[in-house]
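Quick heads-up: structures coming right below.
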Structure 1
Amino acid sequence: MKTSATLTMEFSDARARRSLAEVLAPDNRELPRGLSLRAAGGAKTIELTVESGSHSTSLSTALAILRDAALFEEVWLLSRPKRG
């Protein structure tokens, strides 16, 4: 049995989307056997589909991506110039 999880992330602009994609790419190039990761999306979205024969592998991979995205968001917001 295969298990899949699809994550869709929306961004305020294409620059933020590209930046997150660049951050996630190195961690997700060499995947363990039996795990697949597909990416798609538009100018302001990323849709990632994780698929594995193991429920726990699909879930833990999706959670790891969400943790990386949350950390990226914190760094992205802190690095923006302050207004006012």
Structure 2
Amino acid sequence: MQCKFCLSYDIIVFHEHYTFCKECAVIYTELIVQETNCEHITDNTITVDNECWYKFRRKSIPYIYKDACSVCGKKAIADGW
């Protein structure tokens, strides 16, 4: 498995659903998108609990952070576990 942000293979999967990257410190999971009116968020969008340390890598993929789209800031809610 590879980090979706920095592409490192030095990651830890914990609590069955969460991924932590030792390289960029991002913590993310895949949840089911419940609500959004944003065109950046799709069914395979990840939800981030701790953002990637590398700001330039944050722009590599859209994600949900604090119930908002990382690209445009519109409301985006995901749940699933």
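Here are the numbers for the structure shown:
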| item | result |
| --- | --- |
| Origin of the value 26, where relative contact order in percent (Cα under 8 Å, 6 or more apart) was derived from one of 1, 2 | 2 |
| Identity of the structure behind -0.44 (criterion: log10 I(q)/I(0) by the Debye sum over Cα atoms at q = 0.13 Å⁻¹, calculated), options 1, 2 | 1 |
| Parent structure of the calculated result 1.5, given that distance in nm of label points 7 Å out along Cα→Cβ at positions 38 and 62 is the read-out and 1, 2 the choices | 1 |
| Source structure (of 1, 2) for helix-only ellipticity at 222 nm (-39500 (n - 2.57) for each DSSP H run of 4 or more, over all residues; to 500), computed value -500 | 2 |
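Only the coordinates and a few stated rules stand behind these numbers; no lab work does. Keep in mind it's a predicted model, so treat the numbers as computed, not measured. Cβ atoms are built from the backbone, for glycine too; each structure is taken alone.
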